Structure P
Amino acid sequence: METTYEVKIYKILTYKGARKTTYTVRWVVAGKRWREPFGTVALAEGFRSELITATGKGEAFVIATGLPVSHRSKSAAMSWYKFAVEYVDARWAQLGGNSRKNLAKTLTATTVALLRVKPAQFEPAAVRTALREWAFNTNRRGAAPRDVESILRWVERNSLPVSAWEDPDKVDEVLRALDTRLDGRQAAAWSRKRHRRILNVAMKHAMRRRILRDNPLPKGKDTTAATRTTNAVDKRSLMGPDQAAALLDWIRRRPRGGKRLHAFFATLYYCGPRPEEAVAIRVKDVTLPAPGAEDQWSELLIHTATPEVGKQWTDTGKIHEERDLKGRAEGETRTVPGHPALTRILRQHIEDELLQPGDLLFQGENGGILAGSVIRRAWHGARKEVLAPHVFESPTGRRVYDNRHTRLTKWLNDGIPPAQVADWAGNSVPVLLATYARCVEGQLPDLKRRLEAAGDLPELPDVG
């Protein structure tokens, strides 16, 4: 911590804006200018008086923060571990299961980076598990086993204070740790971006509690260039019609639960819902045409999502968490047309399973929600058996989610207006186009004909 006695304090600057008046305290520490705006003149004068009093007492100022050493007392008195635990508790009720899990991951990596020494008596993996699964889990912390409690007591004793964030070198060190995987390789861009987003919110919380004066995380384009990400779909992940048909047929013939899973994957392929939306569909949400009209379209009502987040992260203790549709207002729904082929599959599925209107359309073996592990295992098995080895190793249909990507791309390639596709998919039009623009193809000849029909510049008469 570098300090200095080279301090100059100026008069309060008053700015009268259209809506309010701002009073700004200005001072210089070791040649660096500092400004602190206030909404009232009393607050500004009080803060300026504190600065003047500190200089009058001969108190040193911290160059990194521009404040007297005594102003560091709150951040210096609180350990980062204690702040992180309190922050988790403050945010817990506002967050969904996946957000809680991601918050715990970010705070775990940050806390390990802010330890005074490396744990010699504990395995690094055990320390990370204790932090992620117990310390930063409000519901489980009080029931931590004894060995975990021992680890957490050691972490609390060896955690640096929050004031460590006032050291730019320490900030860079923490960010490097967040950007690096356990095997030493650089983390994925989306992971680095998520860590920074979560940490920024934590820093704003510290500022509101007056634990930190400023957000210490770097700002500007230079810091975001390394974490630039894209949501565009990899064109190689899309499946051709023959591949999709072969995969669905193999799943249908699967000895264990094949017909039930076939109806589920057919719904993903023909209607493009997110997997967590598909597992939440109930029989009453499906509108089928009258019996005998099997060549007619059906309709699916999508209104709920039940993502699989882990029972330790939900308030109910269940693996799945029920919530509203992604990116939509509370209670919002959408309807998606079902191809006649899907109509026949769903009608047969409902009859074979003896399902009632209030039942889940796709159930596990015991009648509950279809487990993500079962879905992924069936899809992986289908790809391994159906696709050629070099295709199996490629991105083609690698994820269950690629059924959705394939369907939305096909709708766009078939000329369905983007606004309609976005409505069926539960996306906004900008997100839809940004995600699938690289996958749209087959329309170039038609576009060229339109351009030719529009004509060229008129020919001008020859002059002289």
Structure Q
Amino acid sequence: MDTTGAGSTEANGSTDTDRTGEGRAARRDAAVRAAVEQGLLGPGAPVVGLLDVTGIRESAAGLRAAFAEVLAPGTPVLHAFAVKATPLVPVLRLLHEAGIGAEVASPGELALARAAGVPPERIVLDSPAKTPEELREALALGVAVNADNPQELARIDALTGTAPSRSPLGIRVNPQIGGGSIEATSTATETSKFGVALRDEGAREWVVRAYLDRPWLTRLHAHTGSQGIPLSLMARGVAEAYGLAEEINARAGRRQVDTLDIGGGLPVNFGSDAVTPTYARYARLLSEVVPGLCEGRYGLVTEFGRSLLAKHGTVLARVEYAKSAGGRRVAVTHAGVQVAARTVYVPGAWPLRIAAYDAKGRPKTGPEVVQDVAGPACFSGDLLAQGRALPLLEQGDHAAALDTGAYYFAHHYTYNSLARPGIYGFAPDGSGGVAFATVREPQTPEEIVAESGGAHVTALTTLGISGRR
């Protein structure tokens, strides 16, 4: 774990400009224009994802600095990025070099973290459905594991009994303190599927006894939720975990639990370019609500995802057609449900800001017109935005879905066999321009066919033929 951090910061970035979003917006505008000028976006590639490398680095530095400001000097800290938020190997590598580890929840995510060069000691495995093989691999590598339930702990018992592991091991608990405004991202409700439900009859005593019977259980994990969870509820969840750790250690008569994994979940402001709440605000709140957490008696693990990446991603799509229906203007673009499934299916909980750019990639100005921004999929609900006031989008213009660096263009939904877009990181080129690097190549029709069983084209037509008379 890290024992040092960068200097103090007030935002999920390192400058006042980043807190207000002005610098990030300026970098985005420059990148959109450069993407059009350099041909990353055009007739053959009508939708792309753009990642702000400068912004990602600033967020990583801001996270580390915020907690360093409130923790006792020398406190062991691992900030582990929730890989599910943006499962792209170059992103994980960038974060690793910025001092951020990886929190994984599947064999695939573990493979991505390892491919990015993240060492096992900086990886945490969380999942409610780990198989024996997943556990065996993690324990062999020395990856930290949080057991989700008694049955999983029994599996770990069996595996560690035959081959002792270097992995830090703990149990995930659900403090059952309630949810936020989005049920699907609330993980500390009474009936959440995650962790041991602490308020169920006998559960707390079972957890304490599990630790007393296993001196090698040294971590405790709790995660209250993410988008839609107020900071006060997040802090309360951490306080519940801290109180349980203190109880375990008191009954053990020693400092058995030495590390608290407090999860991530800092919500993101999707209403403007401003970064709010900030890591600094959350860290200060924790120091007030759970002061013992910051005294240096416990190591700390965090698992932030959306808050590190969301503000630094943009989905940019060409307007293929512009028309009217029922008196409403409609801009038909190439970005819809395949890149923004949550927004399309649950728009009230996951609205996105849309920015209008002209055919040359310059921000559009002029009177705002109420219009729909539609995607390419063949169902009427495929809308990025409905009834939104924007400068009029016309054929050949570009629509940008903002704040999409997490849970959007890296989570492709294959409706209509629409291709995965190419993803490109951008940064200043040192001479006043913008440089791009390929993060993921755009998917080809040949790759779509291969993923859809193209190598087995006659598999079903020949099945059962030999036994037919």
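Key figures
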read-out: Which entry (P, Q) yields the derived value 18 for relative contact order in percent (Cα under 8 Å, 6 or more apart); value: Q
read-out: Among P, Q, which structure scores highest (criterion: Kirkwood radius over Cα pairs in Å); value: P
read-out: With helix-only ellipticity at 222 nm (-39500 (n - 2.57) for each DSSP H run of 4 or more, over all residues; to 500) derived as -13500, matching label from P, Q; value: P
read-out: Source structure (of P, Q) for Cα Rg over 2.2 N^0.38 Å, for residues 158-245 alone, computed value 1.52; value: P
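Values quoted throughout were computed directly from the atomic coordinates according to the rules given, and no laboratory measurement underlies them. Only a predicted model underlies this, so the values are computations on that prediction, with no experimental measurement involved.
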